[in-house]
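In C-alpha cells below, several structures.
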Structure 1
Amino acid sequence: MDHIVEFESSSDKLDYCDTKYPIVLVSGIGFKDEISTIDYWGLIPDFLKAHGCEVYTSYQEAFNSHVDNAINLKYRVLEILEKSGNEKVNIIGHSKGGLEARYMISKLGMGDKVASLTTLGTPHRGSGFADIVVGRIPLPKFVLGRLFNIYAKLLGDEKPDSVRAAVQLTTHFMKNFNKDILDVEGVYYQSYAAHISKDYPSTMWKTLARILYSIEGKNDGLVSIESAKWGEYNGLIRSASSKTISHADIINLQQFSSVKDFSAPWFFANIIHELKLKGF
C-alpha cells in the first residue's frame, strides 16, 4: 500500500490526492494531534497537501469518552465544511478515532455530511488490553484514572475522563456499542488492520502482541485483526519491504514506531487516491 508513484508532471502529482471532498484525520486515544511535543500525524498532512489534498486534523481530546469526542468532532467537521465550502468530508480515523467518527455519523445527525469513513487499527470489537487495564491491573481505577488525567491535562485536555475512555474500549462495552451505533446508508465504510509477526524489530511491541495474541489472535500490539475489521475490509497494512506493522507504525508515530522502511505518508496518499477514484 505504500508503493511510490512516479509522476510524469507536477500536475499529476497535485491531482493524486485531489479528492472531491476534504479529508479529516481523527486521532486516537492517548495523544493530541496539535501539540508539538508528540507529533501524532508527523509528515502525513504536509505530504498529502503536496499531492493535492485538502486535509484537516480533528483536535480530539486525548482521554475522553466516545460521546464527548464525537460532539467535538461534529463541530470541527461543521467548521471545516463552512471553511471549505464543501457539502461533505472524508474521514480517516486511527484507533479510537474511528469509533468517535462512527458515533458522530450515526447519532449526531452527520450522516449526510460524511462521504466516507476509513478506519485504521480501530478496535471496533474492543481490545483485550482495555479488558486487562480495566479489570486486572492491581490498582484502584480511581488511582489509574487520576494519573492518566494528570498526563492528559499536560497534553492540553480540558476535562479528561481516562477511566471512562478505557472502559469504552473493552470488548463488553463495544459489543453493546455496535448494537446501537449502526452504519448510515450512503456513507462508505472501509477498514484496514495491521499485524506484528515474530520478525518485528521491537521487543516491547512483540511482547504486547504475544499477550494480546493469547486473548484475541493476530494483532498490531494493541488491536486484533478481527477487531479492526469494519465495512469493506481491505486487508493488512504492509509494504513490499515491511510485512509487519505495529499500531504506532500505521501513522509513523516516531516515538513509538520501530519500522523505518514503511512510509505512512505514502500509505495515506494511496488510500486517498483510491477514495478519489471512487468519486469521494
Structure 2
Amino acid sequence: MPSRSAQERKESHLRYKEDVQRRGKPFYPWAMFHDTVMSLVVVLVIMALAAIWYFTSGPEPADAGLLGPRYTAEADPGTIDFIPRPDWFFFFLFYLLRIFEWPNTVVLGTVGIPTILLILLILLPFVDLRRERRLSRRPVAVVALGLTVISMGILTYEGATAEETLGSVARLRVPEWLAQNNMPEEAQEGGELFAEAGCLNCHTYLGAGSQNLGAPDLSEIGLTERGPEGFAQLLVNPPPPMPSFAGLGEENLREIGVFLHHSRGGERAQDGGEAAGDG
C-alpha cells in the first residue's frame, strides 16, 4: 500500500492533468507567439536606447548625451593602476572573498561555500517533493529564502561600496615583506607608507608591483647602504623621471627610508642572517 505522501503526490498530479485539459492552452501557437512578441519588444527597446545614446551625444568625450558620452578615452593596455571590479551581480561573491584571509581560508570562499550552495540548489527539487505552495505552511523554506536574500543583499551592498586601491592591496603584503627580510618592527610603518605612496606603480618589490619607465626593482635596495637618511633625501630629490615625494613630510620619508634600508632581497637576507649567526 503506497504511503500517504505518495498518495497525495499522485492525487495532486491527477488534479494538475485535469486542470491542463480543462483550462490549458497548447504550446503552439500560444507560447511561441508570446515568446516572439517579447523578443521583438526587447530588440526594439535595445534599438531605441542605442538611437537615444547616439543622437543625443557628440563626437567628443565631453559631449555626453542622455545615456553617456559616445566616446571616452582610449583604453591603455599598459596601465598598472586600474583596479578591476566584477559586475554588480557578482558583488556578493566579490565581498565574500574579502572575508577570508589569503592563503589559509581563501579556498573556502572561492570553492567551498559556492560549491556547497550550488549542490544544495541542484538537490532541492529531488528533496522537496511537496506540492504545497502556501507560504504559511512552508516555514523552513520561507526562513531559508529570507536568510539567503538578506545575506546576499548585505554582501552585494558591501561589495558595491567597498573601496580598494593598489596601495590597500599591497599593504596586505607588508608583514610578509618584513618576515622575508628579517626586518625590525620599526620598519613596518615605513613599509605601509611605501605600499600606499604608489611606489609599486613603477617599481617592483619581492614580486609585487610592475616595472614602468625602466624603474628598477627595489627588493635589494638596502644593499646600497645609503642609510635611512640617504633614502629619505633620495625621495625628496629623485633622478628623473621619478617625481619628488617631498609632500609626504620629513617624518614619513624617514620611515620609508628605514624600510628601504632593511630591504635586503628577501630570502637572501635570511640566508645572510643565518650565516652571520653560524660565524
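Read the figures in this text as sums done on the coordinates, not as results from a lab. Quantities reported herein were computed from a predicted structural model and do not represent experimental measurements. Cβ atoms are built from the backbone, for glycine too; each structure is taken alone.
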Practice task
Could you figure out which one of 1, 2 the value 16.8 for mean count of other Cβ atoms within 10 Å over residues 209-216 was computed from?
Solution key: 1
Practice task
Work out the source of 17.9, 60 here, i.e. which of 1, 2 gives that when Rg and Dmax of the Cα atoms in Å is computed.
Solution key: 1
Fill in the blank from the handout: One of 1, 2 was used to calculate helix-only ellipticity at 222 nm (-39500 (n - 2.57) for each DSSP H run of 4 or more, over all residues; to 500), yielding -12000; that structure is 1
Practice task
Output the label of whichever structure in 1, 2 has the greatest value of distance in nm of label points 7 Å out along Cα→Cβ at positions 17 and 193.
Solution key: 2
Handout entry: With relative contact order in percent (Cα under 8 Å, 6 or more apart) derived as 24, matching label from 1, 2
Key = 1
Completion exercise
From the coordinates of one of 1, 2, distance in nm of label points 7 Å out along Cα→Cβ at positions 25 and 257 came out at 1.0; that one is structure 1
